[in-house]
1. Computing FRET efficiency 1/(1 + (r/R0)^6) of positions 141 and 221 (r between Cβ atoms, R0 = 25 Å, to 0.05) for each of 1, 2, which one ends up highest?
2. Here relative contact order in percent (Cα under 8 Å, 6 or more apart) has been calculated and equals 16, so which of 1, 2 was it run on?
3. To which of 1, 2 does the computed value 8, 27, 25, 22, 14, 4, 0 (P(r) over Cα pairs in 10 Å bins from 0, in percent, for residues 5-212 alone) belong?
4. When FRET efficiency 1/(1 + (r/R0)^6) of positions 13 and 53 (r between Cβ atoms, R0 = 25 Å, to 0.05) is computed for each of 1, 2, which one produces 0.05?
5. Given that FRET efficiency 1/(1 + (r/R0)^6) of positions 149 and 173 (r between Cβ atoms, R0 = 35 Å, to 0.05), derived from a single structure, equals 0.70, which label among 1, 2 identifies that structure?
6. Among the shown structures 1, 2, from which was the value 18.9 of mean count of other Cβ atoms within 10 Å over residues 165-172 calculated?
7. Given a computed value of 1.3 for distance in nm of label points 7 Å out along Cα→Cβ at positions 21 and 229, which structure among 1, 2 does it belong to?
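FYI, it's all coordinate maths here, none of it is from the lab. Quick caveat: nothing in here was measured; it's all calculated off a predicted structure. Cβ atoms are built from the backbone, for glycine too; each structure is taken alone.
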Structure 1
Amino acid sequence: MNFVTIEHEEFRKFAEKSPYKSFTQTPEIATLREKNGWTAYYFGVEDDGKLKAAAMLVAKPSFIGKSTYYCPGGPLLDLEDTELTNFFFKNLKKYAKSHNGYVLNIDPYFELIERTRDGEVKEGGFNHKKGIKNLKNLGFKTIKSSMPKYLFVLDLKDRTEEQLLADMKRNTRNHIRKAEKMGVKVRELKREELGIFKQITESTSARRHFEDRPLSYYENMYDLFHKRGEIKFMVAEVSEAELGNDTTRGLSEAAAENEGASPVKTGASDPSRESAISSSAMIPLSVAMFMLYGDEVIYLYSGSDEQYMKDYNAQYLIQWHMIKYAAKHKYRTYNFYGIQGLPDKSSKEYGIYDFKKGFTSDDTGRVVELIGAYELPVNQPFYQIHHFLSKLKH
């Protein structure tokens with residue numbers, strides 16, 4: 001085996017076929033990191049002239065002139081392959097040490113334990129703990145990650161739109177139907193409309209106490225991924241005319257469905273009313289950002305206008321719109337992305353998991369547990385000094 005540097009397009013071709021691929025392991029994310037002062041590198045392991053492993057890394061001076069090396073969502077290799085894992089990381093450590101590094105951080109997109117929709121260990125499912133053992137034997141230490149350790153996914157399994165809707169919890173279906181009857185529409189935002197997205201995510205972050213990304217981040221992501229068809233910024237909105245039009249109609253119809261009655265028919269459309277709606281301004285209710293990479297659609301960021309959330313349920317309609325899109329375009333997985341730990345009804349974050357779970361059945365939904373984040377001391381003296389000073393700071 002040979003440890004080699006590779007060009008970014010060679011890396012891209014390998015990544016697109018890797019079972020461990022992640023949108024964070026792409027040349028586009030490398031470019032985004034470079035805009036923030038990082039330097040990108042691409043490495044691989046060749047055997048008989050063929051790539052067996054690869055990684056995109058970024059490096060940045062962070063401690064008295066020494067650099068942190070970081071492999072976001074990688075590397076792309078089977079961590080249970082002891083020989084390959086040892087060869088890759090021993091060579092990578094040697095490279096980083098000789099190029100001013102003091103620590104190497106990784107958070108592989110590598111599933112650890114197979115779990116059910118409720119987060120329980122699946123009987124007879126896989127267990128990749130050997131991967132952790134291999135990392136520990138190399139000197140890696142467990143650390144906290146900025147990326148989620150637990151995800152929630154919907155397995156599409158070539159399901160039809162009707163099957164996917166039937167798989168959902170009844171309340172989730174009712175919320176979707178109610179949003180449709182209230183006149184909510186979903187569409188993709190253009191780049192010049194990303195201010196709409198930012199306005200709603202900013203207000204949501206203030207309400208829910210999390211840090212929002214700057215507008216420049218969303219614009220950069222659009223510029224890097226949109227031309228490749230790998231990102232969508234969606235908005236659910238309602239016309240200004242519809243906003244004040246017979247709100248009780250939508251509420252009563254949803255209530256009728258909850259009781260099992262047939263929904264009330266609205267009858268023939270009124271041309272004058274339709275004209276008023278089409279000419280009125282649109283009010284954004286909810287927004288969401290999605291990555292479309294490999295064989296999955298990933299729900300990454302979102303926000304909703306609090307004053308309309310309960311009445312219009314627009315956040316449900318965005319999800320349904322993109323689930324249908326994913327199924328139509330033959331994506332294997334709809335990834336709802338992070339949940340805060342394993343499902344725990346006593347947790348204040350349980351509602352996030354419960355919202356995502358509502359779009360699935362026992363057969364289609366599951367909790368994904370990733371292997372986690374790790375760091376490897378590259379230059380031991382500098383690593384120990386940094387570790388000591390960090391403890392003092394805290």
Structure 2
Amino acid sequence: MLLGLVGKPNTGKSTFFKAATLANVLIANYPFATIKPNHGMAYVRIDCIDSEFKVQCQPRTGYCIQHQRFVPVELMDVAGLVEGASEGKGLGNQFLDDLRQADCFIHIVDASGETDASGKPCSGGYNPVSDVKMLENELDLWYLGILKKVWKVFARTTEMQKENFAAAVAKQFSGLKVSEDDVKKVILKLKFNTEKPTLWTDEQLEKFANTLRHLTKPMIIAANKSDRKDAEENVKKLKQEYPELIIIPCSADSELALREASKAGIIEYLPGDSDFKIKKDLNEKQKKALEIIKKQVLDVYNSTGIQKILDTAVFSLLKYITVFPVENSHHLSDSKGNILPDCFLVPENTTAINFAFYVHTDIGKKFVRAIDAKTKQVIGKEHKLKNKDVIEIVT
């Protein structure tokens with residue numbers, strides 16, 4: 001799974017990336033500080049299933065603290081997007097190419113209104129609603145451009161040769177992880193005539209591209225710098241203008257400060273917590289910084305928002321679930337005796353056989369049955385798995 005951080009330059013994308021991954025990246029107060037995409041490992045947080053079984057898990061990837069399991073997901077921070085990117089302006093072509101494999105977008109918006117349309121610092125008063133409109137439009141134009149590039153020949157060929165329209169469109173968008181089922185859902189929703197695509201109007205093409213983009217590259221809004229002046233009012237404006245989008249206030253600066261303080265052993269803090277515990281004597285500067293974060297961020301929003309955004313993107317936007325595979329359902333272990341070593345993120349409605357192939361191709365090919373470790377019951381290959389299922393696959 002790949003989550004892409006998008007937005008205009010200088011909104012805090014790199015700070016968000018570093019706060020989520022603790023990777024060493026350049027953070028600077030000027031446009032296009034990020035040129036090449038940064039890749040790192042972030043984590044979604046769940047209540048670990050080990051507490052239900054009264055055991056302590058031993059993760060192979062990620063980590064678990066106080067029965068809070070952190071499951072890895074890949075995060076990518078790309079160059080800032082400006083108006084005209086779909087036509088190559090700024091770093092547009094590179095930006096869009098870097099985003100092809102993203103499963104969803106996290107749009108980092110400067111909720112304080114302290115950066116203008118180009119990403120340059122300003123004294124405030126800029127309306128971030130304009131940034132969402134700009135980015136939505138550029139992404140739609142990106143999809144439309146891919147469609148229009150071959151549309152005349154494509155529409156005539158599928159019409160004359162009676163080709164599978166959905167399959168043909170999916171092939172054209174295959175580099176963007178668009179499936180035939182995705183295209184079918186769009187066709188069903190719009191009810192366009194796919195037997196005569198040559199008769200489609202420009203408006204229909206635009207609507208088709210827009211609907212396909214929203215389905216295959218869903219987006220969540222991270223209203224960053226939410227602790228700054230005017231941020232609260234700007235977040236209200238965003239929610240009023242885009243009631244259909246998930247908009248979550250956050251402070252990447254605060255999360256980064258807490259993560260680094262925790263790493264240094266100064267405080268006890270888990271990403272997503274609403275508070276922290278001081279472990280060492282602090283100097284006045286440290287005390288003041290932590291007091292500000294507590295008062296202006298944690299007490300107001302109940303967290304810095306960074307973990308909430310990652311969790312919401314994976315579980316609400318993409319609708320993934322967690323499943324724990326084990327080799328011994330009685331001991332909840334692998335062949336080496338490690339307790340609940342793996343936790344996989346899979347789409348909802350994943351079946352037992354789908355999951356077997358997801359774990360390993362050979363396991364899928366040799367699948368005989370599966371066992372639900374909670375109920376000890378045998379389940380068939382078409383059984384749909386539920387969130388936090390623990391499954392033994394018998395081959």
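1. 2
2. Structure 2 accounts for this read-out.
3. Comparing all candidates, it corresponds to 2.
4. Computing FRET efficiency 1/(1 + (r/R0)^6) of positions 13 and 53 (r between Cβ atoms, R0 = 25 Å, to 0.05) on every structure in 1, 2 gives 0.05 only for 2.
5. Derived from 1, not from the others.
6. The value was obtained from structure 2.
7. 1
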